[in-house]
Structure I
Amino acid sequence: MYKLLIVIAMVFLDQAFKYLATNNLADIVPVTVIPGFIGFDYIHNYGAGFSILSGKVDFLIIITAVALLAIAFGIAAKKFDNKVDEFSFVLILAGGIGNLIDRVVNGYVVDYLEFLFMEFPVFNFADILICTGVGLFILNTIITEFFSKKKKVEK
């Protein structure tokens, strides 16, 4: 039950941030929040990450929906080996739902956060959830494999 609440809360935050961005940033030039670090720049992303598959909104909706259903099933059926992996996929699910809502409702994803210290695409809170979930899953897999192999060597 708590996993569902986390997903709902994260999707709500994502949509609230996008609503604020749309209503406060759409008609202004990019805004620096912390000089040399981060700012706001409102854009419509018609593709996936890094604008991959730009203009293929229907395809992205279908692929995303199928992937999110698989993740939701995995979480509900307790298919993950440990709580860290499960939490990783809760974050991915929440971020994926947030961006899927945008694609279905608008035909694009609202992006509004911009790193100023490097060349990087403008992104949003849902993207942060997805990347954090993927990163956490990869890190946990590496650590788990390392200690699993270490235990086998010690025996």
Structure II
Amino acid sequence: MDYVNEIDTLIQEVSLAIGKPISRDTYEIVDRGLPHIPPTRLPAGKMAIYMFLLGDEFLKIGKANQRSNARFCSQHYGLNAPSTLAKSLLSDSGMSDLNIAPSNIKDWIKGNCRRIDVIINADLGVFTLELIEGVMHYKYEPKYEGFASQR
């Protein structure tokens, strides 16, 4: 599946439909592939939406503003933050046959999950960041976002 083009089309069509088009030169879609190497920093003056996939299932979609470097780069691979992809995977009984454990979760995520980031200019503002995140949530219904009872 060509998610990069699909994500770009979604951003363009939704922003145009509401009368506030987002110029393509104000964001970049980065497919980090599979396996992937996590980014080492969020570029200065940028915000981002990050997405983790296992096969064609979206697991986690989140946002990071200019001051959320750790959230963007490293927190989801570990257990030291309140809500992380690692914690979600380890607590999901349906994932128990994948040989994941606290000791290997970081490497497991890097080796088995595809990561796609939408990096946007921070001067577009938090509402643009939240719009893109919301569209991605709506389209891809990530497994580990929100409460199951709310779905």
Structure III
Amino acid sequence: MDPIPSPEEEATQLLQQQGGVGHLADCTRLLSTQFVVMQTRAHLLLTLATIVLTITGFSGPRIASSGLFARTSMAMGLVFVLLAVVILLSSMRIRWLTQFIDSDAHRVLTAIIAYRNRKTRLYLIYLTLIIVGLGCYVAAVIAYLITGDALDHLHGAV
């Protein structure tokens, strides 16, 4: 895998690809589309987290009643999903690309790329926490499906 270029190297390359310093607007348009991709993916993951929390509200008690493993897995899953949501919400501070002001186009692009890279790192942390949380949650559901509902056994249901 190729090493990831520094923001300075990426800014230099981007300016060269787009035709030089006079094409800063083209460069920022390109970077703007990258922010849109990140925002769209984060929105999708936030929707997924919301679904997990909603399902927990409806089915959580039944799943938790099926045993210690299911309870523990669901609790861990919820903690990871909630941590992910907190990180996502804390990283939603908006800084518009037009707020990167400098007379030097290279410095402007370097600052925007560094900002994008920070957002990308937070997104990867968020993604990892969501995946771990969903894995734990799925383990709880599987445990429930294997062991059944303890409340049904207590009430004599079949």
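Using distance in nm of label points 7 Å out along Cα→Cβ at positions 48 and 136 as the calculated read-out, with 2.2 as its value, let me know the right label among I, II, III. The read-out comes from structure I. In this comparison of I, II, III, the computed figure -22500 for helix-only ellipticity at 222 nm (-39500 (n - 2.57) for each DSSP H run of 4 or more, over all residues; to 500) is attributed to I. When Rg/Rh (Cα atoms, Kirkwood Rh) is computed for each of I, II, III, which one produces 1.22? Derived from the structure labelled III.
Once relative contact order in percent (Cα under 8 Å, 6 or more apart) is computed for every structure in I, II, III, the highest value turns out to be that of III. Source structure of the calculated read-out (log10 I(q)/I(0) by the Debye sum over Cα atoms at q = 0.16, 0.18 Å⁻¹, for residues 32-95 alone, -0.61, -0.71) within I, II, III: III.
Throughout, read-outs are computed from the coordinates displayed, never taken from laboratory work. For clarity, every value in this text was computed on a predicted model and none was experimentally measured. Cβ atoms are built from the backbone, for glycine too; each structure is taken alone.
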